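Pasting the structures here.
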Structure I
Amino acid sequence: MTNKIKDFTDLIVWKKAHEITLNIYKLTKKFPDDEKFCLTNQMRRCSVSIVSNIAEGFGRSTAKDKAHFYAISKGSVLELKTQLILSRDLDYINKEDFYRLEKDIMDVTRLLSGIVRSSRNIT
């Protein structure tokens, strides 16, 4: 029995990125009120961008278009990592949450690197 990928929600990278997005929303609820329109907003938008660009890439018909959107998603992952580091350094999140999310971000980065590479190799 093979697990055919029929929808972007079947992609492991999308599932992991979706989990990150949910965790970012939960985590940023605890941020100071004065961060509501700054770091909180930026981290939420960034995490949504990751899953959205994976979905958009999946829906594209050419390998070049797919790789383009997956690469944008990878850029958003790295942007989120920077924001996560800032959150840690500002003591908005504890080390345990930081390391858990950092590991998830590294997993998604690795998966996106692979999917970008494989999309570019399709002729």
Structure II
Amino acid sequence: MQHYHRIRDLREDSDLTQEQLCQKLYMHKTTYTNYEQGKHTVPLDFAVLIADFYDVSIDYIAGRTNFPKGDAKPQLKKDELELILKFSTLSERSKGKLEQFLEQLLEIEQEDNAKIKEAK
């Protein structure tokens, strides 16, 4: 993934327009738009600024990791670890059923999120 996709996705995930973000960062909209569209290379000082603004790592901005905090692996909470342990004790057939059910739940959640965004 190119870095300009990341900065666009971060902005959109924060429900900010380009204008709003540029006001917060005290920068010209044309400059930012060129970065977001990949027309100009993002300079290091801007990458640092945007990483600090969104509280993510430079490696995440650069597309070197898919973990926003730059960790090699996500930090799991206690309940998440317990689910993994339970999953590991299931038969392969049960794991398959659970994976199918999880996919259905994720689809439903995505549809619900899309409806919420449309309502805004």
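Just so it is clear, none of the values below were taken in a lab; they were calculated from the coordinates. Because the structure is predicted, anything quoted here is derived from the model rather than measured. Cβ atoms are built from the backbone, for glycine too; each structure is taken alone.
Laid out as a table, the results:
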{"item": "Comparison of I, II - label where relative contact order in percent (Cα under 8 Å, 6 or more apart) is highest", "result": "I"}
{"item": "Label whose coordinates, when distance in nm of label points 7 Å out along Cα→Cβ at positions 64 and 80 is calculated, return 2.2 (choices I, II)", "result": "II"}
{"item": "Structure with the greatest value (metric volume of the Cα convex hull per residue in Å³, for residues 48-111 alone, set I, II)", "result": "II"}
{"item": "Value 4.6, calculated as distance in nm of label points 7 Å out along Cα→Cβ at positions 24 and 96, assigned to which of I, II", "result": "II"}
{"item": "For -26000 (helix-only ellipticity at 222 nm (-39500 (n - 2.57) for each DSSP H run of 4 or more, over all residues; to 500), calculated) the corresponding structure among I, II", "result": "I"}
{"item": "Which entry (I, II) yields the derived value -0.40, -1.15, -1.24 for log10 I(q)/I(0) by the Debye sum over Cα atoms at q = 0.09, 0.21, 0.23 Å⁻¹", "result": "II"}
{"item": "For 2.6 (distance in nm of label points 7 Å out along Cα→Cβ at positions 40 and 56, calculated) the corresponding structure among I, II", "result": "I"}
{"item": "Among I, II, which structure scores highest (criterion: distance in nm of label points 7 Å out along Cα→Cβ at positions 8 and 88)", "result": "II"}
